[in-house]
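Derivation of every value follows stated rules applied to the coordinates shown; laboratory data play no part. Owing to the predicted nature of the structure, the values given are computational and were not obtained by experimental measurement. Cβ atoms are built from the backbone, for glycine too; each structure is taken alone.
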Structure P
Amino acid sequence: MTRKTQIFPRLNWLLNYQREYLSGDLIAGMIVTVMLVPQSMAYAQLAGLPPQTGIYASIVPLFIYGLLGSSRALAVGPVAIVSLMVGAGISQFNPQNLSQYLNLAITLALLVGIIQVVMGILRAGFLVNFLSHPVLTGFINAAAIVIAVSQLRHLTGIITPRTEHTYETLLYIFKHLNQINWLTVIIAGLSIGILLYFKYGLHHRLKQWNMPAIWMIPITRSAPLVVVVLGVFIVVLFHLDSKIAIVGHVPAGLPSITVPVLDWHTWQRLLPTAITIALIGFMESISVAKSLASKKREKVDANQELIAIGAANLGAAFTGAYPVAGGIGRSVVNFSAGANTGLASIITAILMTITVMFLTPLFYYLPQAVLASIIIVAVIGLIDLSVFKHTWNYNRADAISLIVTFFTVLFIGVETGIILGVSVGLILFLWRTSQPHVAIVGQVGETEHYRNVLRHDVTTYPHIIAMRVDESLYFPNAQYLEAILLETIVDNPDVKHLVLICSAVNYIDTSALEVLDALVKELRDAGVGFYLAEVKGPVMDKLKKIGFIDHLGEENVFLSTHQAMCMLKQHGRF
């Protein structure tokens, strides 16, 4: 592999492009464009930005990702969750005009891009693992509700003030129900109905008509474009442009090169939002990329994806756009439509360029209610309240993390919710691992297997106890383990030998090592022999290197629990 292809790993597809790939890439690129044109404007509206900003975010970032990305199916661009976070992050500045608001969004894209690229270079993709599934699930459910509520102003025609909290928006709308614009409601209802039918009903009907699969995908995924065209047609036909809110003028032409705000104070205030968007955006992207890659037994490089998505965000920052990520719905469509290489993404970018250069006048009469409807239907599928009961029944600690994240995001804010959810999750993890499960085991019949005496009919011996610790040993649980072992010895005065089974121990830190050192001495002083069994190779290497095995005695370390028992039995130590 050359240096150039190491920097641009997907250049391999360009250098070795095969003719049979073209049809799949071309079809996928066109179908994704049909989805992306209305979605990009809708998500820009969600972020509080003009519609052309969403289109700009769908041009250069897609070119860049097509060259740098390791996933052949990931469709990068504006997404609902990131758009919500952009709007929430910028609102704390109380920008006085649209120009200031847009500059902050551009600067946010720059910061997100820098963070993701640096993380990729440092191979720090593992950091997203701190966003546990319960925290992410709680966040997504709450964010979907927040997004839906934020669009009520466009669905009802009630002009609401910008508020910090979702409940404030709901209260304002309930107090001003007499201001509902029923024309807006009718258009929104019609749009939502069409979108839902295309999403849930049309596929079944087309199958009944024996429609070829190659045609079903573009037809069922064209709903956003259908409601956009229908919305414009209705406004023009009935002259509704003065009676409902419309998009209005959308500037034509390519985005100009922009320079983000380079003020350090602004960067400091935007940094928490940027870090959150960088992590959430990457997690959403990598999860769908890996899921689609696994279907073709392909591999996605997480750190390369960080660099690719980060570079895409840098491209967004310098072309008047805002942060982007991999969209779940568009990526699935891209994959299903037959995308083979990064060319599919580049084709979409070219078609979006044509759109912004020549087709923007067509969006003048587009009702804002239609864009809000597209957002509502997109986020409806993200809400899954059944996960609360499922998680509670399986693991209460995870459920607490989920609930804390959900309600904090819903009633306080996105960043606070994620930070608090991660913090609660880590605290509960430390609490759970600080009291590891420790079992006394006995021999199952005449076999070499040893199992928990409380769960199985096993044979034990009066002068020996074999105990299995089911956790790695580190500072939160070291003292707890020592107390359990010594308490067991006190409760069983006939015991002369203690075998500690380490089959579940993957790591022993310095604090735990000190406790084991002290434990050896205490047990020897009490006339009790101490033995280790089933120590894993990497753990054994460190214990030998530090001299603990010399202190314990190599003859007191055994490959298996059965070997330890046999040795003690042969030497008459029972």
Structure Q
Amino acid sequence: MEPLAAVTAVFAVFLTTVFLLWCNHYYTDIMSFRYLLYWGSAAIFSAVSLILMAVQRKREAGTASGKKPLGTAIAGWFRELALPWKLLLVYYIVIVLSTVTSDYLYESFWGNEGRFTGLFLLSLYALTTVLIAKNWKSGPWILDVFCLGSLPVMIWGLTDFFNMDIFRFKAQYIADSAIGLFTSSIGNVNNYTAYVGIVLAVSAGLFCVTEKLWKRLFYFVVLTLAFAALFTGQSDNAWISIGVIFAVLPFMAFRTKKGVFSYLMVILAFLGAVLWMRYISETVPVRNHGIIDGLIVHLIKSGGLKKLFWLEAVICAITCFFAYRAKTPEMPKWMVRLWGGFIAVCAAGFCFVLYDANFAGHAERYAKFAQYLVFSDSWGTNRGIVWRISMHVFHQLPFLKKLIGYGPETFGIVTYAYREETIEYTRQYYDAAHNEYIQLLLTIGIVGTVSYIAFMLSSIAEMLKSAGRRPYIFAIAAGCIAYLSQASVNINLPIVAPILWLLIAVGLGFRRMDTEEQKSTAASDMAAAQTEPEEQKTEPAAGKDPEETEQKPEPAAEITLEPDKEETTE
């Protein structure tokens, strides 16, 4: 493996394993320590990569003739950039402008008034994404490493749910009232479920597209553990990831009969995890496990759950039998289109319910699920009041600040005047919007928010272009979608956010590899076509019969005639 590719692979392995588990002083400094750990490792990786790239360029410049000047090369490079990279450049220009024009330059650069996601950290996100995508040459084994690295994180979280506290992270450093808010090596339960949501999406995606039996078993174990970890994570944010994953998977799984079987098995794992939660609620003393609350309560109390599980098991068995005996593995193309239509109808129906409950004055129709469907200041554990204040502040911003914001990670400063209101209502103040997109709107403005979302979505679309030839890319895209969906109710922290940027970078790296491979194949085919044996006929001379100008075979070439044919001469 080339040095550049090796350094890139080592950094990716570090982020998916060591980075997620390394703690300094329990939960007391988990965010600040992970921030230091990330920027330190990212800075080293970036420096080493840039040095190796400079050496490589110098070596190539010494052997190549007619090398273009640097300025010309950069201009040509920009013209050839794929859309995601142009959008990333726009996003980065905006956050730089937002920082240098901010009244809080120091705070915007370092992000010390929030969660450290200032210009400095965002610059490292962007730089490492470019370097990884450009120099990635490893195989899909990195996804196996990612899944392996998730196992200790999820198992740790499960033991915390059963109040085992095996590493004594909670006993001495967390107040009793806050014990349920921290878990595993991630810390905050909302970020824990965000990470596990990514794991579920990646493992389920790999399970649906992988052929090898032992790998399928491994991915199934991981996704089953992920369901259990999400249910015990004590955060309803998890349901956003679960819903999105069930909606997205069929777009890949429904292309083959084995894929349909795999999707049904994912549903079976989900139902099995729900039954497990019911068993815990009925048999394990309350003092020995965490609080079981939220949507999971409605599921475990629903009747016929066991019957549904066994019915699903029978359906899976029948589907497996026919899928593995089928002469044609492909499913009709209309299956994916039908699913797309179904999702569109469901999305439209959900939007109507939200409108009906919040604007049409029919909130009483949804009383059973009012805490999820009817927005108020108390919605989403008091997220409602933070969002209301955020949008009120945004509408009062000057026009320029609406475009580029007040500077990265300045939310707490911009909304400082409303701290008394939030403390009076919630007994705490907020230095984050608990919605990444609303936070971006205030801190980097409309242009920054749109360019960020466009970069993420275009990156997913770009990598999916190669999902047909490299199906594992779909799993990467699913993981990114899971994070981006849950970000609508979550905080961007330098604990899980680096995983998102890594997945984006690796996905674009695989896309680059696929594109280069296609170009190489096309060039080889063209070269082969140009070197075919010279058996072409020359063009006949003007005014002469074609037979008179026909070239005779070379003397050295012997022509063997079949016994039943006669040789003819002119």
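If we compute mean count of other Cβ atoms within 10 Å over residues 22-29 for structures P, Q, which one ends up with the highest value?
P
Comparing volume of the Cα convex hull per residue in Å³ across P, Q, which is largest? Write down the numbers at each step before the final one.
Numbers: P: 212; Q: 259.
Once volume of the Cα convex hull per residue in Å³ is worked out for each structure, Q has the highest.
Consider the structures P, Q: one of them gives -19500 for helix-only ellipticity at 222 nm (-39500 (n - 2.57) for each DSSP H run of 4 or more, over all residues; to 500) as calculated from the coordinates. Say which.
Working: P: -19500; Q: -21500.
Comparing all candidates, it corresponds to P.
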